[in-house]
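Undergrad: Listed below are the structures to be examined.
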Structure I
Amino acid sequence: MIAKPFVSIFGEFQSRYPQIQLDLEFTDRLTDVITEGFDAVIRSGVPRDSGLSARPLGTYRMLTVGSPAYLARHGVPQQPEDLHQHACIHFRFPKSGKLQAWLFNRDDQPVELELPRSMICNSVEGRMDLAIQGLGLTYAADFVVCEALADGRLVEVLEDFTWEKGQFNLLWPSGRQVPPKLRVFIEFFVANMPLTR
């Protein structure tokens, strides 16, 4: 699911540059780019490793969503505080064990609410599937839920209170000559990324 915005670009790249082999690993874990020998990685968030060079690929938004059936049974929240009366499906980061914060815009300031923990899931796909089944509301990136929103399996709520934007970055080891194949990959990826910039 996390790879969704990138899969089509990998295909386009291979069509244009069939002589360049891609060895792809899709994982939610935080990899050590240098130690593990990766040429490049795509990560969300602010780059924190000074040993890596970075190119921003685009942004995404975090949305609060639920199924039409759930909303018909429990009502549509009008304010973030209304979520205290709802089943909330949380995401637990596999590496840190921390729960993802649900942030909302209140007077142009981020507000984090301590919400009911009806379910906690360490899988992006699992969390979305639970919401589609009508078991509660969840907080997920727009690119994760875009198809379910488009076909009506999920509905966005609290649109006026959306706060959080995330950013994807393409990272590679710095301090060395960038091989021509990697440079071609970086430039192609940055030029063809479908996310908002």
Structure II
Amino acid sequence: MLPVPEYLNPEGRFNLASHMPAFFVRPDLGPRMCSAYGVIATKDQDIGTTNLHIEVSDMVNILVYVGAVRGNATATKSAVLKKFEEEELDENIKKRLKDASELPGSLWHVYETKDADKIRDFLHKAAKEQCLEILPDHDPIRDQNWYLNKKLRQSLLEDYGVKSHTLVQFLGDAVILPAGAIYQVKR
């Protein structure tokens, strides 16, 4: 059963899409399944599995599987935990990371909708510094070509005052984001 049924079920009283007049074309709101692979980045490589983008509708992301790592599982798990611990995390998340029964699966950086223009300006500036071109009719957020690593996130904070809300999604957790949320994920 999905969380917040009054919003997610087709008959839910707060599911606005289900209450649209008949003459509107109803949007396809899902459900949909997204599968992603995990990435362990090296010091020289810091990439995500879902690049920075903006969500056009409210969404619920439920983590239903966290795969076991192959090879040296203990070393790999400690590398993942170390990477997560380098982030600015809430104390409750830090406690969960130390709990052996918890399985962390995704690292999220979520930005507020009101910061969209600042983020766009920052991406244009970063592209110029890296000798990359963003075409005038393209939106650097919607193009989904950027993953903001720690250095870029720090520059965004220092230059534009924009800070992400960082969270770790564990097996069984649901992340609920409103339409217009800007986010990226590393699995």
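Undergrad: One of I, II was used to compute P(r) over Cα pairs in 10 Å bins from 0, in percent, for residues 62-101 alone, and the result was 24, 52, 24, 0. Which label is that?
TA: Numbers: I: 24, 48, 23, 5; II: 24, 52, 24, 0.
Computing P(r) over Cα pairs in 10 Å bins from 0, in percent, for residues 62-101 alone on every structure in I, II gives 24, 52, 24, 0 only for II.
Undergrad: Identify the structure, out of I, II, from whose coordinates Cα extents along the principal axes in Å, for residues 118-173 alone was calculated to give 41, 24, 17.
TA: Numbers: I: 43, 27, 23; II: 41, 24, 17.
For Cα extents along the principal axes in Å, for residues 118-173 alone, the value 41, 24, 17 is produced by structure II.
Taken together, the values in this text are just the output of simple stated rules run on the coordinates, not laboratory data. The structure presented is a predicted model; accordingly, all values stated were derived computationally and were not measured.
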